[in-house]
Structure P
Amino acid sequence: MTPSPDASILSLRQATLSFGDRPLWRGLNLELKAGEFLAVLGPNGTGKTSLLRTILGQQQLTSGTVELLGGPVGRGSRDIGYIPQQKLLDAGTPLRARDLVGFGINGHRWGLPVSSRAMRRRVDEVLESVGASDLANASVASLSGGEQQRIRVGQAIAGNPRLLLCDEPLLSLDLQYQRAVSELIDEKRRELNTAVVFVTHDVNPILNMVDRVLYLAGGQFRVGTPDEVLRSEVLSYMYDTPVEVIRSRGRVIVIGAPDGYGAHDHENHHVHGDGGHH
């Protein structure tokens, strides 16, 4: 069943998350609709991964509420697909690509297992849909980082989730694979009308896919379109220091954001940074 276009998939109301006595963000109100692509940006230590953990039911909010499809969040929801940060597997891991995708189909299903023939057919379909049929029986540990991420996208979408959480899925990939993996995620979003929450250091590979941005910095947040949020005056206010946002040839470059970058070229990292700003 295709969710209705205006269905609220994820809802955060007055959500506050603190680390000790330091609020990472407070009073966050966010409604995410079916098929919407939200990029989560900001420097390290601002609670981007913690936001995903909250949605996954692994971390409690300090105050406020988070709901998935109108109900409370819980661990192991079949409505969520999750692509973790890139972790290369040990060379000795005897896991094949098809095994990893298989976990995405029945890894958290209680009750009767899927018949092995139906399961094999579904795994083959998923591998084909992410362009990885030829990798089906390869040891995952033997694959390149980009190939592994392709398989992880397959694992995450295998159960036709309503919400796809992506935690820095392009980290350590070269430009060609960044493009391939982000286009694959976008293609699956459109195909399944899945909402996407995409945590990233660099918005440029996904800039033309993003509907809205959630920018976290200095205990504050801003939500809006990339044009509304990625602006010199907005980021300067959030960081409480002059920050310049330049648009050049379809890319966004942020200069002067201390302690990390949220949407810019790697060579500008720490341009004016003091390294210790929170």
Structure Q
Amino acid sequence: MADTKTLTGILQHRFGDFGAAPGPEIADNATLKRMASRGVVRRFKPERLPQALVETLCAVALSSPSKSDLQGRDVLIVDDPAIRARIDTLLADQDWIPKAPHFIIFLGNNRRQRQVHDWRGHPFANDHLDAFFNAAVDAGIALSAFVTAAEAAGAGCCPVSVIRNHATEVSQLLGLPDHVFPVAGMGFGWPDVPANISARLPLAVTLHRNRFQDCTREAVAGYDKRRNAIFPYRSQRNVAKFGTSADYGWSEEKARHYAVPERADFGAFVRAKGFKLD
């Protein structure tokens, strides 16, 4: 097993084929080691983070890069008990969510850009897919920055994409106007258990140079085996529909996940928010 106390060891454990030797200027960099060894946390202590810390983490997240400085993303803190209770009910299939001390939602916001055009008397000449895409990507960048900030402060967190399964009701619940939409939620708090370093697909599959190269079935099968040796799935998804698999791993899990329709109404929701997706 790789030495998970060094940056090289952490990345070897994570990817299985990390062959680089970081120079001495970064080999012991605490930030890089923390980012490389990060893991999802879904079990939290009941104590809440101080309000000032939550707001600081959100501010750090909103310090992240933004496409052309458009700043097309916002963070919405959910601390109203009634609103939180309804969200917990909507997401009750994931039983860890109601137990998370804090919940925030990352929003794509293209409304502000359109308001600026109105205020300054200029036409909004880019009313097409890119307007939605810019806001969604900006929100995703802010989400990633929040994760890094929260973990640097000693908190644990887990993104929640299933919020989009209920996009219309969540939008109404939060009073989101046209051109503002939920991208993902985030449950967080003080960790009650250590985070595990999840094995990732090998770099030979996901790191490209100059030209894209497709992955092979053999490479993914090797990843399934390596990941199962580190941290196998505790249960198999939708056994009633797909049965049990003797070699259940990441590829079977993800294939089952998206073999069942999910979120097919999201495009209609986005269009109802006023976006043109041409």
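Suppose you compute distance in nm of label points 7 Å out along Cα→Cβ at positions 28 and 204 for every structure in P, Q: which one lands on 2.6? Present the calculation step by step, with values, prior to reporting the outcome.
Working: P: 2.6; Q: 3.4.
This figure was derived from P.
Volume of the Cα convex hull per residue in Å³ computed as 142: which structure among P, Q?
Considering all the candidates, the number was obtained from P.
Here helix-only ellipticity at 222 nm (-39500 (n - 2.57) for each DSSP H run of 4 or more, over all residues; to 500) was calculated and came to -8000; which of the structures P, Q was it taken from? Please list the in-between numbers first.
Details: P: -8000; Q: -12500.
Value -8000 for helix-only ellipticity at 222 nm (-39500 (n - 2.57) for each DSSP H run of 4 or more, over all residues; to 500) corresponds to P out of P, Q.
Each reported figure results from applying straightforward, stated rules to the coordinates on display, with no laboratory input. This one's a predicted model, so the numbers in the text were calculated from it and none came from an experiment. Cβ atoms are built from the backbone, for glycine too; each structure is taken alone.
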